[in-house]
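Following are the structures in question.
Just so it is clear, none of the values below were taken in a lab; they were calculated from the coordinates. Because the structure is predicted, anything quoted here is derived from the model rather than measured. Cβ atoms are built from the backbone, for glycine too; each structure is taken alone.
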Structure P
Amino acid sequence: MAVSIVEPPATGTPNAFSRAALVTGAGKRIGRGIALGLARAGWDIAVHFGQSSADADETVRQVQALGRRAQAFGADLASESQTRSMFEAAATAFPDLTCVVNNASRFEPDTPATISFATLDDHLRPNLAAPVALAQLLHARLAPLHLDPSQPITPGVVINLLDQKLDNPNPDFFSYTLTKAGLLAANHIMAMAFAPVLRVVAVSPGITLKSGDQSDEGFAAAHARTPLGRSSRLSDVVDAVVYLTDARAITGVNLLVDGGQHLLPLARDVMYLTPDRL
């Protein structure tokens, strides 16, 4: 898959103070919500997409309708060369790029009994290798700005989308869980290695949107199965990401935004423990 750069008409115009964020998987679902939330908070958006340029174009249009600049960039995050080329294209289009939100991920069912080298590798590259590469690239881009100690520079920020499953493990979605656990470890290590140039933080949602063939009834039951009576809504995840972009004293943390879902140990993923599945 060749890197694709989509350039819809630029209806948004840069303000005197501008800043830009690259959001992976921003064409739909949580990624689009994050892109729009950041746009409302004053960010211009580089919209990454994997396959659907039409979805990405719609996100671009919605960001521009909010008065911010936006442009779409396609890349297969399983490819190192495409990931790096996509970042460089986004950084060229948005010279004020100081934020990366690693939202895109592969989420396919398997268990310890069914995992294979192939299924693990299919998850490893987009879920772990690509987010680490994008953090590395952002650090390399911003590091020269920090060479002059007389010039105070606000650190850039990398926000990794994880999962409450890491605090509440079960055997379902095993490859996904392993690779997200690797990204959690990387989050802590990169926060140490890339400071003071970058802050590196994470957000772990609970069940937020319907997945796969999940029914409305099943989703509602799963969503309510938390100490607070509801798990994360899209607005909760977006609010957490927007908050962390400006939380200048916070790095190396994983913020759980799940209604306390991680406090209720379950033998299986919550999406399988609802009336429509039993």
Structure Q
Amino acid sequence: MSRPRTFDLRAQPGFAFIALFTFFMLYLPIAALVVYAFNAGDSMAIWEGVSLRWFQAAASNERVQEAALRSAIIAICAASIATTAATMAAIATTRTKPYRGLTFKYAFINQPLMVPEIVTAVALLIVFSRIKVWTGYSGLGYLVAAHAAFCIPFAYLPIRARLESMDLTLERAAADLYATPWKTFRYVTLPLLRPGIIAGFMLAFVISLDDVVITEFVKSGGQDTLPTYMLGQLRRETTPEVNAIATVFLLVSLILVTAFFFINRRKA
């Protein structure tokens, strides 16, 4: 008696064509952006030859340099804070017996992923505006705090996944050999967890680096990051310089996301 065949979506007629067409339409605008970054002319729609003119213009633009440096500082600080908090939260929610309320904690930690970003941005704007009035401080600390809060779930997910896949044998062996909880964490858990921490940091860094909505609401005057600078340029004048900046941005993001993928696949 023959077994009933299982349903396989990939075997359906037209699946390959639809998949290829979808990817083509998805990446066509990105490809056009990258191509016109090398346009020799001033137009973003008329091709006038190949040139690195706009990459050189972006590299020598002081406002681009300031915005890029500001973006990097905010992203590094926010990713560091988010990764530290996410590591502690992941350990607290995985190295424990299930109890009532644990699911609520998962949902609470991942809340920024479920709430629309515009809602988070408006809420942060209201809170930070009052703090600015009370303290008189209007520095980059608000952007760092906002980005860190938004990036915590992005760092938490790979760290938690790493903890859940780790074998507890070595940790139990360390406890049997009278190691304190701190020494067990420092010499056993942390080295095994390091790939997940690095992956979480890199993912949080990328998310912070290209954030626009929260940054646009929270930043003060003169605190443009690279994405908000690009948005402002598109409102004023459109030249392939924006394409060049976006192309470099895309390259950095691809490198970091690819590294995150391979690091997250490492075995203990």
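The maximum of FRET efficiency 1/(1 + (r/R0)^6) of positions 22 and 166 (r between Cβ atoms, R0 = 30 Å, to 0.05) over structures P, Q, that is, the highest value, falls on P.
Structures compared: P, Q; top value of relative contact order in percent (Cα under 8 Å, 6 or more apart), i.e. the largest, recorded for Q. Can you rank P, Q by distance in nm of label points 7 Å out along Cα→Cβ at positions 102 and 142 and just name the one with the largest value? Greatest value across P, Q: structure Q. One of P, Q was used to compute Cα Rg over 2.2 N^0.38 Å, and the result was 1.26. Which label is that? Traced to structure Q. If mean count of other Cβ atoms within 10 Å over residues 54-61 computes to 20.6, which of P, Q did it come from? This value belongs to structure P. P, Q: which one has helix-only ellipticity at 222 nm (-39500 (n - 2.57) for each DSSP H run of 4 or more, over all residues; to 500), as calculated, at -23500? Label of the source structure: Q.
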